[in-house]
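Values in this text are rule-based calculations from the coordinates and carry no lab data. Remember, predicted model here, so these are calculated numbers, not experimental data. Cβ atoms are built from the backbone, for glycine too; each structure is taken alone.
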Structure 1
Amino acid sequence: MDRPASPPRRMWIEAMLLSCLLAGLRRMKPDQASNAAGWLCRAIGPWLPVSRVADANLRYVMPHLCARSRRRIIRDMWENIGRNAGELPHLGKLPHNPASGPGWDVIGEEHLRSHARTGQPVMFVSGHIGNWEMLPPAVARYGLVFSSFYRAPNNPYVDRMLCDLRDEAMGQAVPLFAKGARGARQALAHLIRGGHLGMLVDQKMNDGVEARFFGQPAMTASAMAAMALRQRCPVIAGYVERLGPARLRIHVSAPMELPDTGDRKRDQMLLTQQVNDYIEQKIRQHPGSWLWLHRRWNRQLPKK
């Protein structure tokens, strides 16, 4: 019998490098780790070929911006990506409602407390805005521990390390669901059992529905709307605003009104569009905090 192939040697090397990097970040204070990683990504990121995708996206949906404004947004985006990486090992220890300095607070926490008292499942929706990794552990502090969809890295060792960091931030192991049909079935079963579910719905999903995003057609995941409407499950939207190095503010909205026109497909489209409109509004408020690197819209883009 053939033995299963072992992962390539480069995957071990990548994992070792990441382990050393995380160890170094842990030794720093949260704001120092955020500043260091943010500075590095801001200096290097704009020169990477993938930044051409970000620039093309900005030209497509914000044609009023000049080249200088687009470059500033792209630099801000890379800085935010770096800060997220620097803060990841520290998320579980950031204080709640600090008087100053690193930590996090919540605007709209009454919606979390109110729903936690019901004991009913809920779906949280957001996008890759600010430090989106802070949303699950912050919401968990209110008794609403939610599982999420995610796309695993190709390197299984890196995947395990990142999952461990997320569990550490949550203070417990939380199941994650792979994107795709199988993961969607598992997530629906999780909701039916009374579990909570979180989804970042701002990436292109070719087998989704064609909703509008920044006024342009954008294939958008429909699983969120389908599950919420099937279970008549409350949908709460939120996002994370960056106030400074390792200083974060979570914004939580009241549950969205679920459409009920009698037409299932129309209801799914209406709810999907409602979520897209919410995310677009928040991106427009803080354009440098969103991940413009996605191939989000239905058009040809430069190669990465």
Structure 2
Amino acid sequence: MKHDQLIALDAIVSAGTFRGAAERLHKSQSAISHTIRQLEEQLELELFNREAYRPVLTPAGEIFYREASRVLRQMQGLRTTAARLRAREEPELTIAVSATMDLDLLLPTLADTGQRHPATHLRLRMEMMGGPIARLLEGTAEIALASLAGVPLDTVEAEPVGEVTIRPVASPDLDLPATSRALAANEMQGHVQVVAADSGTAVHEQSRDLLAGGLKWTVSDLAAKKKVILAGFGWGGLPDHMTVEERRSGDLLSLNLEGFPLRRTTLFKMRRRDQAIGVVADELWNRIGSLTPT
């Protein structure tokens, strides 16, 4: 029994198909099939029922896979331990953070890490929507702080650290109907919805919380979005921590919109399971705790 056989087994179960496992492991489908056949012959067990379109673990395969998963986690732990033992402080560490997060809650931890490890260049990347997980998966960030939307949990380790509330707001100058009832979608279609581009995709288009059939402006970040909304050119959702003073002063109004309730999203710290994390990144990971305002 070989380590690469267990990896192939795990990839098939995670991807759901031999083809998906081959793409994930950057191997041919025939090579993956041959690896599993060899494993089954060595074990004298049939691990998969191949009669259906997708391979399904046999009862024996399910038991073996549970134990194999435990062994793989132990192997990853051993590799991580070995990497830490031989590693020096990494020269650079990149943290990709959702732009919706209140950065004030993270800065003290980053500052302390920077002071403790002055030889490590800290890079902080503020990303929109799918941007943090995209940077993590492409290998340009060691730690990501964002929601779990679109996150492959078989590849990424994630732990909750806080929550952010996105609230639809507008300037009084937008001249919306004065009413206590919820505004219907057709009443908002004549007003521009300001959205921020998704830095995690090639098309850079927001895909959620969009008013169907309405006017739209797309901006690059939340700072620009807030300025456009404050100027009275449109409405849109912004994190509560960005609009506290403006809502208190009346420069921004909370909107009651049908189909657009307050969106509360849990934020997670994330790192890849398949890569050993560096000394400084590991320390920062363990130091990032609750990012919820007290």
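helix-only ellipticity at 222 nm (-39500 (n - 2.57) for each DSSP H run of 4 or more, over all residues; to 500) computed as -15000: which structure among 1, 2? So the calculation was done on 1. For which of 1, 2 does percent of Cα pairs over 32 Å apart, calculated from the coordinates, equal 28? Of the options listed, only 1 reproduces it.
Of the structures labelled 1, 2, which one yields 67 when percent of Cα pairs over 13 Å apart, for residues 170-217 alone is computed from its coordinates? Kindly include the intermediate steps, with their values, before the conclusion.
Numbers: 1: 67; 2: 63.
Label of the source structure: 1.
Out of 1, 2, which structure matches 18.5 when mean count of other Cβ atoms within 10 Å over residues 18-25 is calculated? Corresponding structure: 2.
Comparing mean count of other Cβ atoms within 10 Å over residues 10-17 across structures 1, 2, the highest figure comes from 2.
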